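**Q** Structures are listed in the sections that come next.
We did not get these values from a lab; they are worked out from the coordinates using the rules stated. This one's a predicted model, so the numbers in the text were calculated from it and none came from an experiment. Cβ atoms are built from the backbone, for glycine too; each structure is taken alone.
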Structure P
Amino acid sequence: MKSLLIFIFLINIIYAQNLKIAVAANVSSAMKDLVKAYKISNSKTNITVTIGSSGKLAAQILHGAPYDIFLSANTKYPLNLYKKGVSKVAPKVYAKGTLALFTTKGVDISNALESLTNENIKKIAIANYKTAPYGQAAKEALISAKLYAKLMPKFVYGESIGQTFIFTLKATDVGIVAKSLLLSKEMAKYKEGKDFIEIDSSLYNPIEQGAILISNTKEAQNFYTFLFSKEAKDIFKHYGYIVK
């Protein structure tokens with residue numbers, strides 16, 4: 001009996017598929033649902049998700065990190081990997097991100113970006129536009145609203161949208177963050193219209209987020225295809241992304 005159990009265990013290991021996915025921080029909430037949905041029909045697939053800033057994850061991949069798929073916060077990093085021969089398949093846009101103004105301090109944000117001029121708002125978390133795609137979009141939105149220069153003294157910079165989100169939760173009066181991070185079950189106590197408000201997308205260039213297939217395993221190809229399925233698109237839409 002013991003020998004049989006060992007044999008079954010070894011067979012499961014042999015036939016189990018391992019998949020390593022590198023994911024930009026703004027996709028962390030959606031990724032949980034994507035993995036859950038995928039595993040309904042692919043229960044033997046062991047999926048490991050690594051969350052980080054797009055730039056750092058791309059650097060790891062260039063140095064040989066064994067990821068199978070990379071979901072970036074922009075198209076720049078995946079395209080660079082493609083040009084350097086990391087993948088034979090050009091990256092594709094899987095979703096467009098959206099910005100939101102978010103506060104845990106109960107300050108009035110009903111006037112959207114104009115609310116940031118309120119003298120009661122002393123610190124604003126914003127991602128560094130030099131390192132974070134969402135930071136670049138936030139800067140563009142503030143410039144379009146003619147508020148960037150005026151608000152600069154209030155800025156507290158995060159090196160990624162993930163760090164900016166943490167600053168908003170713990171330290172600043174308000175933050176400009178990825179809306180996707182606000183729509184998880186863990187964030188349900190925060191309400192749209194009161195604690196967060198979507199920023200007009202016409203104020204910034206579209207945040208096109210690219211995915212690239214790095215390995216050629218069948219499981220990697222299957223999950224990559226799944227990312228562009230109707231089921232995956234519905235999940236992205238649920239988290240505030242714009243998907244065609």
Structure Q
Amino acid sequence: MKKSVFIILFFSISLFANTINIAVASNVIYAIDELKKEFHKQHPDIDVRATLGSSGKLTAQIKNGAPYMLFMSANMKYPNSLYKDGIAVTKPVIYAQGVLAYFSVKPHDFSDGMKLVKNPKISKIAVANPKSAPYGIAAFEAMKNGGVLDEVKHKFIYGESVSQTISYAMIAADMGFVAKSALYSPKMKRYKKGKNWEEVSLSLYKPINQGVVILKDTKEVRTFYDFLLSKKAKKIFLDFGYLVQ
């Protein structure tokens with residue numbers, strides 16, 4: 001009996017040892033499944049468990065002791081903060097650049113660019129909260145540089161993350177500023193570029209450099225970290241609308 005308990009306990013510990021818990025910015029919600037699938041092909045012995053949320057909230061959880069082992073942020077601000085505080089054990093590096101997009105369930109003529117959001121038919125605009133979501137910061141910056149922010153800010157409906165923002169854009173708003181990557185998910189493929197969505201001009205906002213840091217350096221975590229910076233992972237990010245270096 002004791003021997004059986006020991007064997008079960010041994011295999012339970014071994015299985016747990018090969019599981020890594022990672023914190024992932026919400027905009028990576030669809031790409032992360034493909035990343036995990038490709039990683040598992042190469043390393044079937046390592047199980048990756050991802051918790052999704054806004055970069056700001058995940059950072060707060062990490063600073064309060066959440067047991068994440070790696071953090072994929074939506075911009076460099078948060079991993080830089082963790083590194084500065086000695087919580088992250090690796091210096092932040094960019095794994096991809098996010099792209100901001102206009103999105104609407106109803107078809108629109110996007111040829112007017114940022115002027116489109118001033119259209120009286122667009123009475124509600126979904127925007128990620130700039131206090132916790134980097135895509136919200138980018139949206140505000142793009143609207144300010146596009147000369148429309150003051151005229152349309154009364155229309156805003158705020159999502160706590162970019163994934164919540166796209167939900168609002170689909171059910172409660174006439175348009176939303178969302179991560180382009182979300183538009184590559186299976187449920188969004190029926191919406192077409194140039195009809196339901198378009199990229200926001202890259203000239204209107206600073207690059208959304210998305211950074212990764214290791215929080216607990218183990219062989220398994222380091223293996224996944226190296227994979228994220230590999231050509232295979234970069235191809236997946238490109239397939240989901242990101243820019244990569």
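**Q** If you rank structures P, Q by distance in nm of label points 7 Å out along Cα→Cβ at positions 74 and 106, which sits at the top with the largest value?
**A** That would be structure P.
**Q** Check the numbers for distance in nm of label points 7 Å out along Cα→Cβ at positions 34 and 146 across P, Q and tell me which is largest.
**A** P
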